[in-house]
Every structure is written in C-alpha cells, then in structure tokens.
Structure P
Amino acid sequence: MGWALIAGGSKGIGYYIAEALAKRGYDILLVARNPEELSAAKTSLQDKFRIQVEILSCNLYQDEAVSEIVNFCNDKALEIKILCHAAGLGGARDFLSLPLEGLRNMVRVNIESAMALSLSLLPTLEKNAPAYILNVGSMAAFAPIPGKNIYSATKAGLLFFSYSLRYQLAEKNISVSCLCPGPVFTKPAIKDETIKQMGWIGNKMSVTPQTVGEIAVRDMLKGKMIIIPGKLASMISFLLRILPTGFAARILFKSGKQAKHEILTPA
C-alpha cells in the first residue's frame, strides 16, 4: 500500500491513526520526540500487523527537524503516500501564562511544522499519487477561545491552510483533509480539564482515540475535507461556524470564567 508518515505518531490520536493505517496494509514511519515511546509504538504495531515500521526521534519545533525527516525518508527510500501531521502542543496554560518561548514552540509545532513538512514532502507525494495529507486540528479551530488563545489560533490557521492546500493540490491527485475532533481523553489530565471547563457536555462530546483514529483514516481515504468524529461534536462545531466570531468568543470567555469561579469556590 505504500508508506504513511505520522508526525506525532508515538501515542494518542497519532498512534491510533497509525494503527488504522497499519490495519489497511500501509507501512508506517513514526516521528516523535521520545525514543522510548517510539520504540514501544513500533513494537505494538509490528506485533499486531504484518507491516514494516520505521521510527525517527526529533523535535518538530527545531529548525532542522524537517530536513532530518526528509533526509531519513530519502536515505531509507521510503515512498511516502500519506503524510499525517498529528503532532501538537496545547494544555491548560496559554497566552498570559506561558513564557514567550513556550508560545513560539506551540506555533512551530502546531502549524509551522505542518506547512514545512507538506512543502518538503510534496515531490514524493506527487510521485506516489494518489496521495493524502491529513492535518490533525481541533474543534478549537472554529472559534476563538480566550482561555486557549494561541492553541485555537494555530488550529484555525491549520484548518485554513488545509482548505487552501486542498484546492492547490487537487490537480496533482493529492487529497487534503483536516481532522477536527472535540474532546479526546488521551490522558487523565485532559479529561479533568475538559470536565472542569465544559461540564457534562464535554464528557458527552468525548470520543475515544481509537474511534478518532479509525474515523480519521476512513474519511481521509474517502477524500473528505473536514472530519469531526461524533454526532454531538459535529452539531456543536456547526453552531460555532455559523455564530458571529465575536459572539462565540464572548460566550466562550464567559463560560471559561464561570468554570474557574466554580472550581475556586468551595462547595
């Protein structure tokens, strides 16, 4: 089936996208920062599926990372047919609470590395067409979130980039998709933060990372542009897209302040 490169594929959504692709017979190149997590992911995939798995440890917020990835693919003669950018930085801290370097790293990983990888690997994707690019965004792309300022801005940028790139690459037979999931509880801290910020609706919107990975790959291979796993998440994302941007930001700001007040106020 060819090779799929998954940046940020050692754990979470990225790993389950890799698993869904491996199930379909694609060989996998996993790129992430932690060597131990990469090795564990490689072992898991090879134990479950009869495919080849390569791993590369690098930091995507470093300038030389993209060159390292491209050189690795060339040295190994990997015919990349699918590029998935699942790497991302987020968390509860954002603008006003992170140092400038932390904010810059979020921009570099969340959007700059996706653009650089897409451009640098375009020749091999074109050669192996039909090919696919899957960018992992978020529902945060649909509205400004004052509590997650830079995160939502980078995810909105990634969504707009994906939209534009889709039309630019259509004649090259390269399909571009953007996965925009709601809450995905890949670790306990994410679940706790989501429930604190969104209450019961955040819990109801959540989808398992396994489900997200399967839906993402299925819809990507069908050529779907925006992929939103879960009916409730799809409905809310639709509402966010039709609301005036300023009104959505105001509502999200007030809901965030209310959530903080409830957390700080003793019962």
Structure Q
Amino acid sequence: MSEFSVEVRDAKAFRNLVSSIKNVPFVAKRLFLPLFVYREDREDVLLLCRQMEAQLFIALPDMIREKDRTAFLEDLEFLRAEVREKRVFGVLERCMEEYALLAEEANMVRITDGALYQVNHRAFSLMAEGEDGITLSSELTWYEEKAFLDQIRKDPEKVGILELPVYGRGMLMVTANCIRNSNGKCDHVPGFSQELIDRKSQRIPFMTHCRYCQNILFNAKPLSLHNKWEQVGKLGEGITCRITFTTESAEETENILLFYASAFTKGVEPDSYTTGHFIKGVL
C-alpha cells in the first residue's frame, strides 16, 4: 500500500476534505495547506491532522515579489511561533525566493515544490543542504524520474523526503494581474470562484491569493496517475504520493480519496484527467 500526503489549495477544498474524512478514514503522512486557510480554521485543521495522523505543512505562496517581502516576513514570524508550539511541522517552498529567505530556518522542516526544477542530480546536490525533502517534477517522465532517483540515492543521507504528485490540477501560470479585479469583482476573498474559457472551450480554473495579490491558473484537467501505477511502483521505496484538491466537490473529494486508498477498487476514477508528461514527456 502506498503512503500518501494530501494538499488543499483553498478553504472550500479544506472543508470538503473535512467532510470526506468522516466517511473515508484516510491516513496521510502530511497535510499541506495555505496559511490563510490555517489562520481561518486552525482548530479544525489541527483536528483533521489528528484524524489523518498527518504532519501539518504550510504551503507558501507561489510567487514572492519585492513588494511582498514585508508581508512574507510577518507570515514567517507567525510560522516560527507555530513551529515552536509544535502545531506546524514545516513548510512547502514554492519558489526560489522562499528557498533563500528560509535558508537559516534550522527548526522548520522544508520541502521544495516541483516548481523549483530539481530535475537532475546536479540541481539536487546544489540545493540539498538547505532542504529536508523535494517534490518530484511533473515535467519528467517516469523513466527520467527513475534515473534521477537512482543518482541521488547513491548518497542516502541527502535524500530525505520524496513526494510525487499523483492527483491534482497542475499549475499553469502565476500572474500579478488580478482577473477578478479586472472584472470589477474583487472581494478580497482568496480561493476559487471563477474560471476562464480558452479558444478550445476548456474551462481553466484560477485561484486568487489576496494577501499577495496574485492569481494562479490551473490545468483544465487534473493529473491522475492511477492507470500508471505500475510505473509509479518502479520508482522505488520511500516515495509519498501527493493528492491535491482544488475545485473538486465534496462528493468528488470523497471518491478520489476512496479510489486511491483502496488501490482503485472502490470509489470513482476522475471522469476526465491527464497523465501529464509522465509517459510521453515534455516534447
């Protein structure tokens, strides 16, 4: 049975996860969520972590600009206190600015996200001393992932936490231009509320992160590697499979949890999904 972690991107996804766990007991090694969700629902978050037996990690913003520095340092000071009180275990760093700003955080477990492009052992070695774990890049094929893992496993002391995204919408773009504000509908409430429609009539959800005034656009279809599980298994031991929830309904969230937890014998598989670059690669 694979080990899992769970990530939620906004408050609605968190509430759907709370509702689903009542019906699908799901053990997870880690729970990742944004700081704005934790601040809004701290007691519920900590209760959910106990129910899932999960360590709590705060997922940092997808982008930090110079004008965001003050806000970020204020958030970081808050996180230090939560780590000292043993409520928060660590952070998920999503960009190089965060990696640099947290370089001296000795008491905070740090996992880098796939956007930091550790796609070969040289990049990994360059950053390994400043991190406790990595998220394997969704831009590599399973064969490229295996070659990368074979290389870094030659020095087991440096490997640390390994996370592989197996379900969830991939991020397409981060923009400082607020789409909701441009439409005259800015209410300063972070999360998913609208979507864009592209020239192929694909519905592209986007999330607002209001404290840092940025929008994150996501793939129209979620990644799901359930039908590539044999290749996932060939990546070897010690990998935690990450399930990320964005716009799923409560029913969809429950089905996905049950589907993966039961090794695809129960629940319902996504009705529309992509395997990303896992088989065909980028080009």
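Comparing relative contact order in percent (Cα under 8 Å, 6 or more apart) across structures P, Q, which is largest? Could the numbers behind the result be given before it?
Values: P: 18; Q: 22.
If we compare relative contact order in percent (Cα under 8 Å, 6 or more apart) over P, Q, the biggest value is for Q.
If distance in nm of label points 7 Å out along Cα→Cβ at positions 58 and 82 computes to 0.5, which of P, Q did it come from?
Details: P: 2.1; Q: 0.5.
Derived from the structure labelled Q.
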Given that helix-only ellipticity at 222 nm (-39500 (n - 2.57) for each DSSP H run of 4 or more, over all residues; to 500), derived from a single structure, equals -16500, which label among P, Q identifies that structure? P
For which of the structures P, Q does the calculation of distance in nm of label points 7 Å out along Cα→Cβ at positions 74 and 98 return 1.9? Q
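Bear in mind these aren't lab numbers, they're just calculated from the coordinates by the rules spelled out. As the structure is a prediction and not an experimental result, all values here were calculated from the model. Cβ atoms are built from the backbone, for glycine too; each structure is taken alone.
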